[in-house]
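Asks: Dropping the structures in below, format is structure tokens.
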Structure P
């Protein structure tokens, strides 16, 4: 198995990706790793091949800039993926840039209408995996594409989490007949699909009662950002409350262990990044602010997808 790792472009710098990769390679000696980044830093990592790169893609880079980009770590990582016929790539660089590079160089599977971004999201149930897609790979979708998403996500869930999933369609009401014309038409198409349980409202997303939630890219991206924003607001409110007075600080000392455990349920660290599903190789987008733990988990997600032969199974499906 070959995995290419883009070491640059994350919010926390190469220190985080370095420690994450170090942890990953220590537990996965069966993987041939190509690390793309500054050799002076990466020389300390054992059993990896280093591809020299010192530039990273700017978050606001235009598509035309990306087409002529040959020196950034992400461009070199994608080139290495294709040149070495590697199985997967992991990057915490800009989402738009990674989708652009992957769409142009890696290309979609022949029988997939459109690839999608799929990722686990936090839920109130401990160790519960709920997948949400599309998270913004597409700005709008057709009915047939949402049905494709359901098929791809179902197979992903079975191969990575080893159980048959339940599937719901994100709508503004749980009853049949609710939603936009797109949602209503997709509901009719998914009625006979194995595991389909109907519509789900956005207020139910974090409860963890379904395994997969399907949405068009625009809606899914808004839902994801609302979840992330709510989590940050909750953390800020709690922090401000406990700092407000001496008695509140004492109260924090009493509950901090339980509180940290509960807040971890809103964290993206254990989730393992988003897969650009429907391409001819495994492409994983780690969170932009990934620390070592989160980046290691993104690498583990890539490993599981390759190990399960997910791309070939998607192609056959």
Structure Q
């Protein structure tokens, strides 16, 4: 006689046989699967970028374009071919696809506050990065040369640079990290969702000097995503931040420092105004789950370093493979 009752998940305990799985163990398994899905999708982006960028550079060089324009075109093609498959995988394999991205009308935080806070946080992170690189070059034998965006030669070069460095990265990264990654993890708590998206966002930094900036900015963008219930707010902030820093890179040093100071003042004012009008704006709104935030973060670190070791092992194994005949 078949039972209409839904069977509970079971687990095996030594000496006791099979017992019904506890809610804590069930949530741990579910969160582990989500972590694996998110990390593998991020690794897919990184792998496709490393594999496809050089062929697209060669293709752009054969189109009789200047070297800067060829680099920008190769970057555009690589971004599209890297993020779109990863977004599709994360969209289809996670379940509950409807409403993951959060394309609702932005509520809860105004665009002005989020824009000011984003620019201010990026200025703080940029100053910390510049200070750290200066100390590294002054007191250690190590030296890292910061890359600067090339000055456009004409209007076409300017448009290519804006698309490759400002518009396309912001849209694709925000839909992936703030839309899909946070959408898959926010049911396990706001802290976990924002932290995971920010860490992975920093790991995929195209340059070493942008890691700290992307980590700080990723935390702010994740907060904007949760407080606005929309991915459109962090997308707009990301576009504005990338555009501002692209233009600041073309300025001389006095004007650059003056602009950074203005961004810091703008960020401080935005934080003060938003905190005064919304007293719980920066408060963590996690709901009760079966796992503590500490357990969720420990699980994230464990899974992250597991995949790092897997990748390192595969790379070491590939170098030892010899094809005979």
Structure R
């Protein structure tokens, strides 16, 4: 019988807004993890002691370890200028003993168990194609980007999920990424380390104007071609953007990416699902604790219809 691949799933907790999101992600992740899967929350070392006790308690109850983001140094680590989105790449470069690694943006909800190793298959890296074109850059932009790595433009094209469903050079949403850490012979692939190297080279060598926040998404497909293995497109259900596609009636949504908590509460299924799992993990008083702790980010008025459904004492007044 084949050995079940070990999978480490990680996300970033940095600041109270991401803490509030992590308190909703952790219970859904805990409820849906399969055998061989484990989860880690990465935090900046200097912020670790500022984590709210509720966040620490929820992560501990969910069985999620807390680990310092590596490579931190100076005011903005190895980057030429502050780049908070780069924390996922710094954490990607950490040493691990798993077979597969999954990065999740913190503003997602896990709606069902997912065998990430199976979805990766024989590929080295997998991610979902971006929803829209505006942040992707033109073919001329990509020609400059690939030239910074002495690469020609690839022949592959992808189709965006939204809008006019335009085709583009490969461009993926970096909110859910799966990659292999060991090959079939057990040797390290160093994909996380190479992603960091590629992102830093992109920052240093690309001179054509680009949106800095998207270095992670620009460098990801380039990483695949540098390694001779293009990024495998995952089905949209593994990074379903409910901010853009709403309720998504009739569409399978294994991972719901909501971006803003108000959007999550507007989703009838995922909003209630997140709260139900938080209560199941922590007990009936956790909603009031959550609102008291993260009231500035919780969008409590938009939660009212979900809170009414929970029928717990004190929730009606807490939502005001």
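We did not get these values from a lab; they are worked out from the coordinates using the rules stated. The structure displayed is predicted, hence computed values, not measured ones. Cβ atoms are built from the backbone, for glycine too; each structure is taken alone.
Asks: If we compute distance in nm of label points 7 Å out along Cα→Cβ at positions 52 and 252 for structures P, Q, R, which one ends up with the highest value? Let's see the in-between values first.
Replies: Values: P: 4.8; Q: 4.2; R: 3.5.
Largest value of distance in nm of label points 7 Å out along Cα→Cβ at positions 52 and 252: P.
Asks: Here P(r) over Cα pairs in 10 Å bins from 0, in percent, for residues 44-179 alone was calculated and came to 9, 28, 37, 20, 6, 0; which of the structures P, Q, R was it taken from? Mind dumping the intermediate values first?
Replies: Working: P: 9, 31, 32, 21, 5, 1; Q: 10, 26, 32, 27, 6, 0; R: 9, 28, 37, 20, 6, 0.
Here the read-out was taken from R.
Asks: For the read-out helix-only ellipticity at 222 nm (-39500 (n - 2.57) for each DSSP H run of 4 or more, over all residues; to 500), a value of -11000 was computed from one structure; give its label from P, Q, R. Walk me through the numbers before you get to the answer.
Replies: On the way: P: -13500; Q: -22500; R: -11000.
Structure R accounts for this read-out.
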